[in-house]
Structure I
Amino acid sequence: MSNSVTVRKAALDCLEKLQHPNCRISPLVRQVSQQLQPVDLKLFHELVYGTIRWQGQLDWVLSNFVPQRFRLQKRVQNILRLGAYQLLHLDRIPVHAAIYETVELAKPKVKTARFINAVLRNVSRQGDELSLPDPVEDPLNGISISLSYPKWLIKRWISDHDLGWTTGFCRASNLVAPLTARVNTLKISRQDLIEQLAAEGVNAQPTTISPEGIQLTGVNDLGRLYTHEEGFFQVQDEAAQMVSHLALPEQTCQPQSVVDLCAAPGGKTTHLAQLMGNKGRVIAMDVSKEKIKLIEQNCQRLGVQNVETVVGSALDSEIDFLSFADVVLVDVPCSGFGTLRRHPDIRWKKKPNQISELANLQLQILCNVACQIQRGGIIVYSTCTIEIEENQKVITQFQHQYPNFIVDPAGAILPSAEQNTFTVEGYWQTFPHLHHMDGSFAARLIKT
């Protein structure tokens with residue numbers, strides 16, 4: 001089997017596994033990548049992420065060439081999606097090669113292979129001639145099909161924001177996110193790391209807001225970089241980096257005790273430890289030994305020594321260490337729609353009722369922490385979603401129940417950030433189409 005077919009088979013296997021609601025694209029792609037040659041990784045990533053990202057649009061195109069009476073098997077449907085993606089979105093792959101090597105995936109089933117070949121040839125000849133719904137006259141179908149999102153999400157976002165905002169967000173969230181990392185200043189300065197990365201053939205540029213952030217280009221295999229292996233940096237979006245700065249501002253006295261609930265895989269935990277200079281105490285808690293192991297592995301690689309890990313739930317009625325914590329980071333489970341550039345599968349996996357369920361869970365966690373921390377203690381509530389129901393509305397409900405908590409305005413704490421990253425209520429909030437980083441939300445709350 002040729003390398004090109006092997007790559008497509010690996011991509012197809014991923015597409016089939018991603019049909020399972022609990023399968024996530026990033027760890028799956030990372031696992032399968034280890035079985036491929038470095039030269040094949042770029043195409044493999046492109047095929048998996050691209051096909052999932054444009055799945056809705058691809059299905060609409062294919063519906064014009066597959067008779068409605070046909071009930072396609074999932075594998076056949078995914079082969080067609082994979083082929084259609086190459087024909088419609090990858091100009092650098094010759095049409096004959098895209099069709100031939102995709103059809104090979106159906107063999108030895110001759111009839112199925114012939115059917116796929118016929119459909120893809122029709123797509124190659126007529127796919128570009130199809131008329132998409134007009135996004136002005138029919139914005140719901142127009143955006144849903146042309147930009148490949150479920151209709152319920154488009155309807156929700158137009159209602160919460162407006163048509164222009166929704167279009168801009170959807171377009172930006174279909175772009176490939178830059179590879180952003182946080183310099184581990186426990187081991188190296190940002191400038192020194194930039195120079196070392198250059199020696200490894202990687203271009204790194206400082207981010208505009210985070211003082212430890214860098215954007216990397218020219219990385220073929222992150223795990224093989226000496227600088228990564230030695231713990232000189234941690235992959236982390238700039239928006240996520242700023243949450244730790246909101247929790248531990250430079251201009252205030254360093255706390256002695258910081259708690260990170262829902263801490264895995266440890267990106268913010270290790271950043272908090274880094275900002276504390278490996279001093280004091282950071283307690284990282286999550287619900288399973290497997291998640292705790294991820295945190296401990298990151299701590300070991302990064303040389304973090306002031307983190308203690310605990311298995312437990314953020315809903316436990318008695319979390320002993322909360323009573324003496326100076327700062328508690330509550331990075332709650334969320335819908336994750338701010339990370340669609342990195343996790344395009346989320347749009348197809350989430351259901352409308354899950355957002356309300358998540359918002360209820362988030363409020364429960366926040367209230368559980370609030371009643372256990374000391375007066376003067378600080379809670380930083382954060383998400384990686386854009387949903388008002390999970391962000392502003394959770395804080396509003398929380399303050400109705402706990403009026404003794406006040407918002408500490410993020411704008412006064414993060415002076416290096418652009419003013420449009422702060423809401424009128426004093427929250428931190430970013431969107432990919434406005435700030436060129438992941439969508440995120442954070443509120444700093446002080447118990448009076």
Structure II
Amino acid sequence: MTEYGELKGHVFYRRMAHKRPMISHSEGIYLFDTQGRRYIDASGGPIVVNVGHGVEEIVQTMAEQARQAAYVHATMFTSEPIEAYSAALAEIVPLDNPRFFFLASGSEAVETAVKFARQVQVDRGEPGRYRVIARWHSYHGTTLGALAVSGRPGLRQLFQPMMADMPHIPPPYCYRCPFGAKYPACGLACAHALEEAVKINGRETVAAFIAEPVSGASLAAAVPPNEYWPLVRQICDHYGLLLIADEVMTGFGRTGRWFGMHHWGVQPDVVTMAKGAGGGYFPLSITAVKTADVQTIRTARGDFVHGGTFSHHAVAAATGLAVLKYLQKHNLVDAARRQGEKLGQKLHAALGDHPHVGDIRGRGLMWGLEFVADRDGKTPFPAARGVAKKIGDAAFERGLIVYPSSGNADGVNGDQVMVAPPFIVTDDQLDEIVGLLVEAVSAVIGD
């Protein structure tokens with residue numbers, strides 16, 4: 001098999017030692033390399049693909065828009081896809097009377113959100129508010145602004161001297177409660193930590209709080225207690241903070257609802273989206289905000305101090321609208337809920353009693369498995385052993401793509417894998433996914 005890595009060609013790869021096959025084509029939940037080998041895309045890459053690969057009507061829509069007008073600058077023109085997509089998004093996002101700012105990546109969406117929060121607070125007459133409180137064991141992006149609010153030490157340390165660092169609080173991670181408590185006796189200490197952080201930093205300096213509704217790869221689909229988000233909303237309201245829901249991974253049906261915040265009936269002030277917005281067909285991210293806050297900026301200074309070369313891209317918007325229509329036409333958000341329940345049951349049945357599987361958690365078609373050396377004590381494997389990476393590699397060798405991650409236990413140690421296939425996955429395909437994952441787990445850490 002021809003493999004491509006750091007010693008061949010001129011590509012600068014992120015994972016340099018990984019020898020990768022050449023992709024040929026894709027269809028449904030499957031990828032095929034140039035040697036004819038088939039792979040089940042059981043994580044949608046990094047939890048991106050929702051409608052499946054190779055949907056012809058989406059590809060045709062992209063091509064048609066590219067022929068009509070591939071690029072115009074957003075300060076000069078609007079386009080029919082941007083206006084139509086915004087109208088369609090307004091019907092589903094968890095915001096009243098929203099407006100949408102379009103860019104190309106989740107990092108850019110978060111960068112937009114934190115800049116927006118700062119500008120809104122200044123234009124409200126509170127220029128001292130600049131801090132954005134975030135959570136440890138979170139990921140919000142690669143730009144320095146997004147990295148400053150991310151909570152993964154391994155990604156932050158190298159660039160720490162370059163960042164305007166932001167306050168962080170413990171996450172709602174019930175399997176390894178940061179407070180050493182158990183729900184509900186904990187009294188939702190993880191939510192009350194937000195109020196404590198506001199007081200410590202001074203409410204007059206805090207602009208916003210940002211968090212993922214359901215934790216992403218950093219904590220492998222850890223779901224907070226039901227009271228968590230309503231309490232966070234109350235705290236933000238009391239202290240005048242904007243609540244930013246980072247729905248880059250959870251948005252567009254991944255958790256079995258259109259957006260993760262819909263599970264708790266909580267309305268944020270800002271919503272960031274990417275990944276499932278374009279379904280992997282085109283780079284697309286969205287920052288949704290309230291019209292009232294946009295009007296505050298317009299009244300105070302006229303314009304938003306932010307932008308990007310590829311903002312409000314017509315082909316991106318046409319793609320996003322096509323993906324959205326496909327999700328609606330085929331009732332795929334409900335399919336994510338139904339198939340997600342089945343996937344959870346199958347994972348528990350196959351691996352729930354495994355001596356090295358500490359926790360299986362998730363919502364919709366977004367599931368995580370945490371691996372431990374000692375199940376009773378929840379002792380993680382040593383980081384040097386690289387268990388999650390090895391399980392991911394073992395799965396890949398068997399034609400299964402999952403999404404491994406590490407550092408969840410203490411920032412260094414801890415191993416977990418996410419399973420999040422496209423919403424079109426069938427029952428038989430779920431069985432094959434779980435069966436191959438069991439083989440990979442057994443190959444690395446035994447039965």
Structure III
Amino acid sequence: MAGEVTATSVILQTRLTSKAGWVDGDLPGVDGVARFEVATGQDFADPLTTDWLTATADGDHIVKAKIDGLSPGTDYVYRVVYGPDAEHTESGATRSFATHPGADAEARTSFTVVTGMNYYHFYDNPNRAYTGPDKEFGFPGLASMLALDPDFFVATGDNVYYDTPYEGRADTAPTMRRKWHQQLSKQRFIDFFTHTPTYWEKDDHDYRYNDCDNTSDAAPLPDLGRRIFLEQVPVADPDDPDPLPYRTHRVSRDLQIWLTEGREFRSPNMMEPGPGKTLWGEEQLAWFKQTLLESDATFKILISPTPMVGPDDADQAGRAAENHDPVKRDNHSNPGGFRHERDELFAWLIDNGFLEKNFYIVTGDRHWQYHSLDPTGFEEFSTGALVDANSRVGRPPGDPDSNDPDALVMQYYTYDEPTGGFLNVIVTPGEQPTAAFRFYDEQGELLYEDVKTAI
């Protein structure tokens with residue numbers, strides 16, 4: 001798997017597993033060594049080669065390496081050479097990625113964004129499990145995204161569900177790792193990631209449990225949730241002892257994305273709303289403002305694990321978070337949650353002219369697709385759940401059970417019947433660059449499109 005691609009670097013990752021296959025519902029790892037080879041041709045002539053890396057049980061037999069010194073806007077192939085030791089090795093399958101064109105280059109860019117990849121609901125939900133003949137291959141939405149040939153993929157969190165089903169939930173390192181093994185071993189994940197680099201964010205279900213903060217002593221504890229996430233996906237340089245989970249990437253002249261962290265730095269959910277209650281934390285908020293001011297990209301897209309505009313539920317849609325009341329307090333759109341911080345940020349964005357600087361918000365978390373306009377003028381696109389069995393109809397503006405009972409939010413699009421799916425964003429250069437926001441269902445049918453022309 002390739003992750004965190006830039007104009008000049010990439011993080012590569014693989015896991016060494018037993019050729020004997022699955023045992024007791026898990027895919028065992030094996031000790032060994034591995035190194036990555038990166039080249040511009042299929043013959044791997046004169047490749048970039050990493051040092052030998054050691055796969056051990058302590059790291060779930062995962063090896064990863066950051067590769068620097070690549071050329072912008074270039075197609076690369078890579079493979080792993082692996083074995084029990086450096087004297088007895090074989091080469092894995094050839095994969096590929098492309099580096100970003102970079103800040104000085106005009107280039108069309110397409111990427112897909114998802115949330116809600118609930119394995120249990122897809123395979124085992126007694127009422128909504130998928131029944132198609134292709135079920136063994138995994139989520140159909142992955143094949144639909146692959147057909148669009150995106151330049152990269154963004155997972156906004158809820159990539160696995162430690163707490164579903166709640167009875168027997170994953171709350172130890174072995175059981176949490178098993179969730180990732182089950183998910184990423186499916187053929188459609190393998191096919192999609194063969195040629196599509198990835199970016200990963202985490203949210204509640206792949207950190208601890210539903211709507212969690214950091215206050216409860218219920219397992220898994222925050223340190224374990226953070227460690228397993230960093231271990232399982234290529235989001236951080238393995239040589240960085242304390243990597244920041246939030247980051248920004250300049251893709252081209254016309255596109256820059258921001259990937260934020262919504263769990264690690266938040267105040268307690270039950271804290272009274274108002275000044276001092278933060279979802280992002282002081283340092284992340286300062287970083288976001290600074291990097292946004294520094295950007296001269298035409299389109300600036302914040303990709304947030306949780307919503308800022310909504311609307312959302314007024315109360316918990318499912319099981320309340322540990323030690324919390326039924327009121328929904330989890331995100332920036334919730335009045336009892338972190339809306340004060342959101343309002344201050346939106347005011348700062350307005351003061352600094354970002355309503356006229358092609359700034360848009362993409363969010364995960366919510367299980368329904370929508371395109372909403374906040375009264376301030378900022379727009380938000382919710383990806384909806386990738387998995388049909390994990391989707392639901394949302395709360396429209398004016399719904400008394402929403403956090404927008406007075407219908408202050410304008411909603412341009414949502415669906416009347418729940419469906420799995422994803423968001424595809426396409427940025428096209430030119431005299432007047434455009435950004436197209438396209439919603440698809442899990443079978444690849446286009447449901448809605450909104451095209452923004454740069455101001």
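Work out which structure the value 18.1 belongs to, where Kirkwood radius over Cα pairs in Å, for residues 59-170 alone was derived from one of I, II, III. Among I, II, III, the structure yielding 18.1 for Kirkwood radius over Cα pairs in Å, for residues 59-170 alone is III. State the single structure among I, II, III that was used to calculate mean count of other Cβ atoms within 10 Å over residues 299-306, giving 18.1. Label of the originating structure: I. If helix-only ellipticity at 222 nm (-39500 (n - 2.57) for each DSSP H run of 4 or more, over all residues; to 500) is computed to be -13500, which of I, II, III is the source? This value belongs to structure I.
A value of 23.1 was computed for mean count of other Cβ atoms within 10 Å over residues 99-106; which of I, II, III is the source structure? Kindly include the intermediate steps, with their values, before the conclusion.
Numbers: I: 20.4; II: 23.1; III: 17.4.
Structure of origin is II.
Given 21.9 as the derived value for mean count of other Cβ atoms within 10 Å over residues 179-186, which of the supplied structures I, II, III does it correspond to? This figure was derived from I. Looking across I, II, III, the calculation of distance in nm of label points 7 Å out along Cα→Cβ at positions 155 and 219 that yields 2.3 traces back to III.
Taken together, the values in this text are just the output of simple stated rules run on the coordinates, not laboratory data. Since this is a predicted model, take the numbers as computed values, not measurements. Cβ atoms are built from the backbone, for glycine too; each structure is taken alone.
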